[in-house]
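Take a look at the structures below.
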Structure 1
Amino acid sequence: MEELKPRIDRLEWRVDSHSEQLTRLNQQTADLKVELYNINKSLAQIKWIAVGAAIVIAGQSMGLGNFFKLIGV
């Protein structure tokens with residue numbers, strides 16, 4: 001029985017170490033989830049800016065600027 005004591009102690013130490021590692025990994029996962037959400041939000045903003053710019057350029061090429069000046073908008 002005495003020869004098992006050191007082995008059990010080592011196993012308990014490993015379990016504690018793995019528990020700490022899992023806690024850190026879970027925290028990193030939560031942090032990465034927040035960062036990915038922020039990146040996704042920024043990409044959506046860039047997309048809508050590009051869509052707006054494309055609409056303005058298309059409108060200018062079709063002469064909508066002059067049309068809006070004529071109707072007073």
Structure 2
Amino acid sequence: MTFKPSIKTQRERAQLELDDATEAISVLDNAISCTFLKDKHSLIAQTWIKEYKSDIENAKIFLENNKDIK
């Protein structure tokens with residue numbers, strides 16, 4: 001038997017993921033803007049930012065599609 005979390009639990013997890021990804025982007029943006037990273041590391045950080053932005057978009061879509069469930 002497989003246990004599937006409730007939609008409420010999934011919404012809570014999606015919100016936490018959204019919050020964490022937003023914070024990660026802020027930290028990475030600050031590190032890049034301070035210019036103390038080597039160029040190659042800055043490029044890697046930019047790749048991570050793209051991944052976090054994708055995570056945010058997916059979480060927002062999930063939350064929007066399930067907004068009526070409390």
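So the values come out like this:
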{"read-out": "Parent structure of the calculated result 98, 18, 8, given that Cα extents along the principal axes in Å is the read-out and 1, 2 the choices", "value": "1"}
{"read-out": "Label whose coordinates, when distance in nm of label points 7 Å out along Cα→Cβ at positions 2 and 34 is calculated, return 4.4 (choices 1, 2)", "value": "2"}
{"read-out": "With FRET efficiency 1/(1 + (r/R0)^6) of positions 26 and 58 (r between Cβ atoms, R0 = 41 Å, to 0.05) derived as 0.30, matching label from 1, 2", "value": "1"}
{"read-out": "Read-out helix-only ellipticity at 222 nm (-39500 (n - 2.57) for each DSSP H run of 4 or more, over all residues; to 500), computed value -33000, structure in 1, 2", "value": "1"}
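No value in this document is a laboratory result; all are computed from the given coordinates. Note that the structure is predicted; figures quoted are calculated from it, not measured. Cβ atoms are built from the backbone, for glycine too; each structure is taken alone.
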